[in-house]
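The structures considered in this document are given below.
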Structure I
Amino acid sequence: MTLVTDALLAAAAAFVVLSVVIVYRIVRGPTMQDRVIAVNVVGTNTVVIIALFAAALDSPGVLDIALVYALLNFLMSIAISKFTVERGGVM
C-alpha cells in the first residue's frame, strides 16, 4: 500500500469514529431537531466514507453508489423534517 492509500483509509476510519460518536446525539438528542441533524450528519459521513474507500481502492464505480446514497440522504432529511413539522414536533 502507498502512503496516499493509507492516509485515505485513516481518514475513513476517523469518519467512522465520528459517526459512532454522533449516534449518541441521535439516541439522546434533547429535541427532534437535534436528532434530524444528527441523522443527516451520519448520512453525510457515510457518503464521505464511501468516497474515501473508492479513492483508496481506485474504484471510480463506487462513487456512483456514494452519489445515490447522498441523494437518498437528502430525501430522507426532507421527509423526516416534513413529518416532524406535521406532527407538531417543531417549536
Structure II
Amino acid sequence: MLSAVTYDFIAGAAVMGFLVAGLFFLRFWRRTRDGLFLAFAACFWLLGLTQALLALTDIPVEERSGLYLIRLFAFLVLIIAIVRKNR
C-alpha cells in the first residue's frame, strides 16, 4: 500500500503531465487554429484539475464523487471535437 506522501507525489506528477500535455496542444492550436487541438488542451487541463482536486481532497471513493462528472465532461468535449472534425 502506498503512503500518503508517495500518493501525493505521484498525483502531483500526473497533474504536471496533464498540464504540460495541454500546453503542447495549445501550442499546436496557436500554429494551426484547428479546434481539435484546443479541445485536446481543454481535455487535458480538465483531467489535470480532476487529479489535483482528488489529491487535495480526501474523497474515499472517487467514482461516487462529483469529480467523476468533470472527467466525464472532459471526455465529452473530446468526443464532440472529434465528431466535428470528421464531418
Structure III
Amino acid sequence: MNKHFHDAWYYLRRAGEHLSVGVREEAAPVERRVRKLLGREQEPDAPESGRKRLEAELRRTPRRVEVGGKKAVRRAQTGIRRYRGGSAE
C-alpha cells in the first residue's frame, strides 16, 4: 500500500478514536441525568490503588508471557520453514 494511503488510514483511525471519546465525554452529563431520573444510577468506581493495580498486573503476567512466547516460536518456525523452502502452513 502506498505510504500516503497508509498514513491516511492511520490518521482516520485516530480521528475516529478521538471522535468517540469526545462524544462520550459530551454525553456523560446527559447520561447521568437520565440514569438518575430512571433510578439506575451507577456507583462510581473507586480507583485502584497502586499496589492493587500492580498485583493484578502480576497475576496476568504469566499468561501474557506464555501466549507471547508461543506466538514467537510459531513465527520463528514459519520463518525457518520458508527459508528452507517448505510450506509456511
Matching task: 13.9 is the computed value of Kirkwood radius over Cα pairs in Å. Pick the structure from I, II, III. II
As an exercise: Cα extents along the principal axes in Å, for residues 38-77 alone, calculated from one structure in I, II, III, equals 32, 16, 8. Which structure is it? II
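Each value in this text was obtained by applying a stated rule to the coordinates, not by laboratory testing. Source: prediction; values computed, not measured.
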